[in-house]
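Any read-out appearing in this document is the output of simple, stated calculations on the displayed coordinates, not a laboratory observation. Here the structure is a predicted model, which is why all the values come from computation and not from measurement. Cβ atoms are built from the backbone, for glycine too; each structure is taken alone.
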Structure I
Amino acid sequence: MIVCGVELTGSDAVVCLLNMDRGQFNLPECRVRKLSLPKNHSREDLKQFQKAFAELMAEHGVASVAIKERMQKGRFAGGAASFKMEAAIQLMTETELTVTLVPAALMKSTLASNPLPIAFADTGLKAFQETAFTTAYVAQLSGM
């Protein structure tokens, strides 16, 4: 089953695909590393983002999307654009995707009991994809 880990930051949705087959993890080739929403976005821009995300998931046969949960208030709170992107992903109606939010506490506890089997630097992913990768890893282990 392929899981897409997502980190929403600013106006970008950073993605990482992770597949688990018979206990082995692998990273399917994906030409897209992030999808962006224009700074001064309109309703049409949100619809375009939603469509592009849905097409990417369909193209790679993704069954589940795991989004790293962001704080709603406080110093490290997510911005308005990131919450709009989250809603656009959650409200996709033309796909059969399961979309879940992965809380930071679950990520921390899962990684403590099941450390990554490979150093992130050895994955071949870009540095900015590390959180999306970790989110997908935790989602796979948690059965999300």
Structure II
Amino acid sequence: MIKLVRTNSENIDFINLVKDLDAFLKITDGDEHEFYNQYNHIDVIKHTVVAYLNDQPVGCGALKPFDTDNIEIKRMFTRTEARGNGIATKILQELEAWARELNYKSCILETGIRQMEAIALYKKNKFQLMSNYGQYRNVVNSLCFKKNLL
């Protein structure tokens, strides 16, 4: 059974999942890991979701305000052994619902071109490619997505 818990970045399960995510990204991002990592600090995130499968923490995601209309989805991750259970989609849908409750008009996010599973997840959930934003504007290995919530 999958259970989702809304929490914040002080949650120990969220912290441990992010450590696993960072280890995974260090391998897949290669030389670019330090560039991306500087934008992924979790010390002040107020809106995080942790997914539990049979009471074990297996996935996470977070929301970070970007501007008055857009909130950014960050730190999406599902542990390898739990993949294929729809956990990432459930986390993403919960984050979207929370963003609506917080009165944001859209969710935006960035992922790397090497993150094929993430790209497929976002496309499956009706996120549309957009021009790279903010710190990703001129980064050729970044893909940015947006989904309107209204």
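Thinking of I, II, which structure, once distance in nm of label points 7 Å out along Cα→Cβ at positions 95 and 119 is computed, gives back 1.8? Derived from the structure labelled II. Suppose you compute distance in nm of label points 7 Å out along Cα→Cβ at positions 15 and 111 for every structure in I, II: which one lands on 2.8? Traced to structure II.
I have -11500 for helix-only ellipticity at 222 nm (-39500 (n - 2.57) for each DSSP H run of 4 or more, over all residues; to 500), calculated from one of the structures I, II. Which structure is it? Source structure for this number: I.
Taking FRET efficiency 1/(1 + (r/R0)^6) of positions 47 and 127 (r between Cβ atoms, R0 = 25 Å, to 0.05) as the criterion, the highest value among I, II goes to II. Largest in relative contact order in percent (Cα under 8 Å, 6 or more apart) among the labelled structures I, II is structure I.
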